[in-house]
1. For volume of the Cα convex hull per residue in Å³, for residues 69-140 alone, the calculated result is 99, so let me know which of 1, 2 that is.
2. Given that distance in nm of label points 7 Å out along Cα→Cβ at positions 53 and 101, derived from a single structure, equals 1.3, which label among 1, 2 identifies that structure?
3. Supply the structure label, taken from 1, 2, corresponding to helix-only ellipticity at 222 nm (-39500 (n - 2.57) for each DSSP H run of 4 or more, over all residues; to 500) with the calculated value -10000.
4. For mean projected area of the Cα convex hull in nm², find whichever of 1, 2 sits highest and give me its label.
Structure 1
Amino acid sequence: MSLARGRPARGQGIARDEILAAALDLMGEEAGQALTMRALATRLGVTPMSLYRHVGDQAGLLRALADRVYAQALEGLGECADERAQIRALLTRYHQAVGRYPQLTLAIFATPQAFAGVTQEITARLTALLQRITDQPLLWRDILVDHAHGSGLALAAAPAQIEAMAQQYGLALDRLLDGLD
């Protein structure tokens, strides 16, 4: 947890972890349209300028949120049996994160400067794994990532069917990975 505090508009300062938690909450409201630096500052009771000290600009905020939300996709991949298992684990975890925070994914699409940190690391890791098992790693990366995005974003539209849709994603992912051979 960051010890740096923001300048309070009233009351106490704010820590980076509190900023990110509040930003994720705001992102879930009104289809992500509620997340602005001003709205976030108001929610937290600090001046908008104090947020810039912790996260930089809007793209910096999105990068920090992506690092927090998508980091789990990379955890423990070295424990997987082989490249295919690593790819499956990586994409399944990423798909779940996209489904939980669809507005974050859409915001990153709309803000190219936000594509950095963990999101770039996921892409680089997937590309490196694919380079070991196919002669078309970039094509397969794009297919697999687009599939994870599309299916993950669809989860948000059908919350009652999340479990069934997640299972369907796993089956479709296995079929796609079979195509690598």
Structure 2
Amino acid sequence: MKQEMEIYFNKLLKEWDGFNGTLPMTQWIEGAEDFIFEGEKDEDDYIYWKPLKKDVRSNFEEIEKKLNVHLHPDIKAYFNCYWFLELAGNYNGYDLVLNPVIPGIELKDFKHETELYKKAHNDQLFNIPIGIEANGLLLVVDNESGEVKLEDYERNSFEIISESLSKLIENL
């Protein structure tokens, strides 16, 4: 996973540099630790950022206990490779936005979103939310197989789009 993310982020930085001659920009995120940002906010509260390799490992023990689930290793790897504010792209015709890993916020947001997902799914966590698709479908990881699927909640249907999260990121 780390290698696929490194390739993705190198492409992202190269694209931004080629397009603007800058790092990527995002709106200022309250609660995020400052080390992810570069420079100062502009008048519209936008600021440069760059992905950084994580040098600390997030511990999922408390979350797994609270949610009564053992998370798939790909989920843990995803949250333990890089700090980043955006990971998005086109994959097999789908426009996908994966959840960011924001220093100071990442596990709080993940836990909250996963709790809401569990409540909406009869207190079951067969899948773990990891992002969204442009048309409003949820991007989830099968908590047993690691396959990445698009979930249409209203139709109660799933479409497998990748055999793994790392393969999806590799091909974004």
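1. Numbers: 1: 85; 2: 99.
Only structure 2 yields this read-out.
2. On the way: 1: 2.4; 2: 1.3.
Of the options listed, only 2 reproduces it.
3. 2
4. Details: 1: 11.0; 2: 10.4.
Evaluating mean projected area of the Cα convex hull in nm² on every structure, the highest lands on 1.
None of the figures in this text is laboratory data; all of them are computed from the coordinates on show. Predicted model, so just to flag it, every value in this text is computed and none were measured. Cβ atoms are built from the backbone, for glycine too; each structure is taken alone.
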